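What follows draws every value from the coordinates through simple rules; no lab data is involved. Predicted model, so just to flag it, every value in this text is computed and none were measured. Cβ atoms are built from the backbone, for glycine too; each structure is taken alone.
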Structure I
Amino acid sequence: MKGVEKMLTFSGQLIHESFSKCIKLGTGRVHSCYHRVLNILTEDGLFSILSAEIACAPKALQLMEPVDFLKMNILVGHQVSFFDSHLSIGNKLTIDLSSARLWHCPIIFPADTSAADSIAGIASANELFLRDSERRGAAVWYREQLGKNISMTEDSIDLALRIRIGDFVCGWFNGNLAPVERLVGVGYGLTPSGDDFLCGFYFALSHLLPENTHVIMLRIQILSLSVQMSDISRQMIDTYFNGEGNEVFYRFLSAVLQNDIDVLPAIYREILMFGSTSGIDITVGILTGLSFVFPSNSNKRQYQKKRGISCLKN
């Protein structure tokens, strides 16, 4: 006869204000479970519990300990209960929130940046990208823009992603937002590469050009399209296109703008751990957005339509 399964106990390290509010609503259900991320659905929407290795984020709780949720046999639909300063998930685990510190999204101050530092920071980030990025998702398109064409077998989805990122970038340069509709939802993963790229693109521009008409219109258009997305992709879109993002990308954006080459490599290693290709896809979006704000004199980008694949050329 099997003994009673012991409930595991973990501690919360950082908690976003929105997660703190949601736990006051009473109960929820497990929405989806992955190695380092556990998503729960409450009356107030979708929220995430993150293993210690994953930087904190909006609508999230980061644990103090590294955890592999998949090894706990947590099932979709398991009840999530909130009581006092604890959170429990079925009979699998309980999380002590009494020591969790409130986490707020950092603030980027554009006035503190210089064009020279930012251009140098983009170049430093590009070097890291070319050295360490996997050749999947939006990374393939960006390698072409950096003059590093690669030979590889592509399926129809990969090819569509490259074409549609190029179409979007061309459209943006020419003041045409229509191509964004064809980029949403394109690519593999729970958050397709097209969505990740757009989140990074908007993340960079919204912090540097918050009053720009095209930036504002992009937000309106993407949020109107979010009803077509999966729950997880919609949560990410709602987060990024409402001015927030994962903590590691705040540090990345700040380090690039200041060309802080001492911290960039460590930050980039964290990004490589972010999802399957999501970390790189968001990074490509950020660097692409920055290239519009800080075009390099030594590496000017000329925008032109070429066989529908790309109009951003060195």
Structure II
Amino acid sequence: MSKTSKIESLIQFTQFVSLFIILVGIFLGSMYIFEANLFLSAIICFGLVVILYYFIDIMIAARMDTKKGGVNFGMKMLWMIFIITSIPVNLLILHTFNVEVSEKSEIQRIGQTKIETLRKLKRDYTTSYESYLKEKRGKLIADVNQISAGLLSSDQVAQKNDVTSDLINQIDKSSLLTITACVDSSFIRFEREKFLREETAIFGNTQAYLERKNEIISGWERFSLNEAFNDLDKTLPLTYSKLNNFLEAKAKKTLQYNKTEAEMKTNINKPFDLLLSRFGIIDIVLLLMVNILLLTPYFIAPKKVFKVVKKDGGTLGDVKTY
């Protein structure tokens, strides 16, 4: 293999390696910014990489054909276009770095807080309706027991406890034990089912839902992170609103809701906010590395060979700069 062929192979190899590394950074950054939209991220990613490939290729060709007088106007224009093109590239790669390294633990913390808020909402709902059922049960048993003592009528007990007279009449009043058993089986069990059905209708399988969201956030499943946060942001206020309304209507109780924790936002899709909050010496070093990586093929490309001519018509030899 000739020396020229070796240089061309080296340039091409470094160009492909650098662009592949850049491609990964651009793709992940696009995924985080555009809500894990694979189609849009792929277009942006491959579009920028193709543009960079051709611009660097043109710049390498121009370098190898540089006139003796120095850099021409066309080369200056190429540099300007390259700088403009590299701005979104650098921004996307910085965003990837910040999300993956600088902000990762904070994003996970916010995700876990939202999961715990939702889990607590479910626990509080259960605690609230069980408290209501306990109060209702105790009062109903005590009032039904008063019927046997002749202190209250069935209609009075039904009215006081907001139940039908038929329900009261069906209860075996022979003893406190039978009254308790009948209240539990014919009233409390069915009332509890109402709350459980509402919870299932609104929230679905609570445990499976929370476990899946925890897997995505703790396991850092990159293609599902945005969707998980968006889903939690929609589910939290909606779940609270529906459960609270049902609880107020059926049990005259309200749920406690930490709105601040529920509405916490991450910077996973906000490159400028994240850059402003995290920008430092590491980012500067990363920018330098990215651009050196991009331009490595250009810098290793040789310049054109010129003949240095002596005044007497002879030549001093070839002069070649790299």
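Quick rundown of the values:
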item	result
FRET efficiency 1/(1 + (r/R0)^6) of positions 13 and 141 (r between Cβ atoms, R0 = 35 Å, to 0.05) from the coordinates reads 0.45; which among I, II	I
Which entry (I, II) yields the derived value 0.55 for FRET efficiency 1/(1 + (r/R0)^6) of positions 173 and 261 (r between Cβ atoms, R0 = 30 Å, to 0.05)	I
Relative contact order in percent (Cα under 8 Å, 6 or more apart) from the coordinates reads 29; which among I, II	II
FRET efficiency 1/(1 + (r/R0)^6) of positions 93 and 117 (r between Cβ atoms, R0 = 30 Å, to 0.05) from the coordinates reads 0.10; which among I, II	I
Origin of the derived value 16.9 (mean count of other Cβ atoms within 10 Å over residues 221-228; candidates I, II)	II
Structure from which -25000 was derived, helix-only ellipticity at 222 nm (-39500 (n - 2.57) for each DSSP H run of 4 or more, over all residues; to 500), options I, II	II
Highest-scoring label, criterion being Cα Rg over 2.2 N^0.38 Å, among I, II	II
